[in-house]
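Some structures are shown below for you to check.
Throughout, read-outs are computed from the coordinates displayed, never taken from laboratory work. Quick caveat: nothing in here was measured; it's all calculated off a predicted structure. Cβ atoms are built from the backbone, for glycine too; each structure is taken alone.
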Structure I
Amino acid sequence: MSKSQERRRLVDDAISDIRHIMASGPSVENLEKGRARLIELAAQREYFTFEDFPLPTDDALECSYLIHEYDDGSYSLYVNAGASHQYYAPHDHGDAWAIIAGVRGRECHQLYLKRRDDEPGEGPLVHKGELIVAPGTAVTMQPDGIHEVNAMDGQPLLHLHLYAHNFVLQGERCKYDLEKGEAQRFTLDELGSISDAR
């Protein structure tokens, strides 16, 4: 069996397990179980390398390689090869839950939720915490989750990004300017290249 065939088998098995876990919805418990399973897959580092999933060769922040999704566009898994200067302002993923697991490199995720009308403070978002995604760790996001992403250590990144459905089907996405307190549309062309690598 070739390396690519073995990677496909490992991915198919992991996503099948996660699909079973998530069948009753994106509860905190289900996302935690899915997180653990995606970390197991990401630990198979020999199948996720920069040789297999090259970094951008221009000024783009990242290259996204689709390596799994079902026929309806659900359970979309991307390998994201991120430049050492990768940074994304706070943004959501439309109506999709997400799990992001580290393979190589470290990135900082600042986590937010939209501020409710009855919550004190200013601006559209409430800061909920910070998490470092690196080998052996992962972050989960509910469909209403918002995160800011920043590469660390001046090193490139290779991470697995699993979404409830693919980028196109995530619906309207927003990014947030914390200084201006404004929300703007987040378009797919801001993601760098997206390739089908199945």
Structure II
Amino acid sequence: MLKLHFAPNSRAGRIVWLLEELELPYELNRMDFHPKDLKSDAHRARHPLGRVPVLDDGDVSIFESGAIVEYVLERHKNGGLKPAVNSPSYPDYLQWFHYCEGMVMPPINIIVVNTLLLPPDRQDQNALAQAKRLLSKALAPIDAALEGKDYLIGDFSAADIMLGHACFMSNRVGAVSDEMPNLKAYIGRIEQRPAFRYAINL
């Protein structure tokens, strides 16, 4: 059985969401988002930096949320939740799948560090302001791409699990303005999915 090493309020929520959407059986090792769990010797043996998610599948152990999503889809669902390689939507699927970590998550990380993780006297207000500007710019193309569509490539796909989770986090940090109505509506649709609600509330 698949075993997911998980901490709340992290990218590991994407993998719970994926496994719930696919209705795959799995075991959850729930840890606190705290060094006593994540930086323990036991967890560092799974991930050298003490991060989550990590997925165990028999003799296989794999980290990085995007890599885990692709692994699960290929090994356990025969490519489900993704278009065929020769589909016209496949290039858009790939683009938005990777846009998440390339464009959206880097400024979110800076915002979280400088609002939640660091004490006030160590927060960098210039870095925070720049990250907010970068995040707003990164979200604008997503809003435009969602015009007339419920999800990124039309039908719900793993690109929505990757980028949709990042958009949800962007909204949480106040970066999704009312001037992005398509994105606001998209996040609302994601929040109504039972598998997402389960994953985000663990």
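Brief remarks on what is shown
- In terms of mean count of other Cβ atoms within 10 Å over residues 100-107, the structure with the greatest value among I, II is I.
- Between structures I, II, the calculation of relative contact order in percent (Cα under 8 Å, 6 or more apart) yields its largest number for I.
- Value 1.0, calculated as distance in nm of label points 7 Å out along Cα→Cβ at positions 92 and 172, assigned to which of I, II: I
- Given 25, 12, 10 for semi-axes √(5λ) of the Cα gyration tensor in Å, for residues 20-83 alone, calculated: source structure among I, II: II
- Structure with the greatest value (metric mean count of other Cβ atoms within 10 Å over residues 60-67, set I, II): I
- For -6000 (helix-only ellipticity at 222 nm (-39500 (n - 2.57) for each DSSP H run of 4 or more, over all residues; to 500), calculated) the corresponding structure among I, II: I
- Answer label among I, II for the case where Rg/Rh (Cα atoms, Kirkwood Rh), for residues 52-123 alone, calculated from the coordinates, equals 1.04: I
- Value 1.7, calculated as distance in nm of label points 7 Å out along Cα→Cβ at positions 156 and 188, assigned to which of I, II: II
- Comparison of I, II by mean count of other Cβ atoms within 10 Å over residues 28-35 - largest value held by: I
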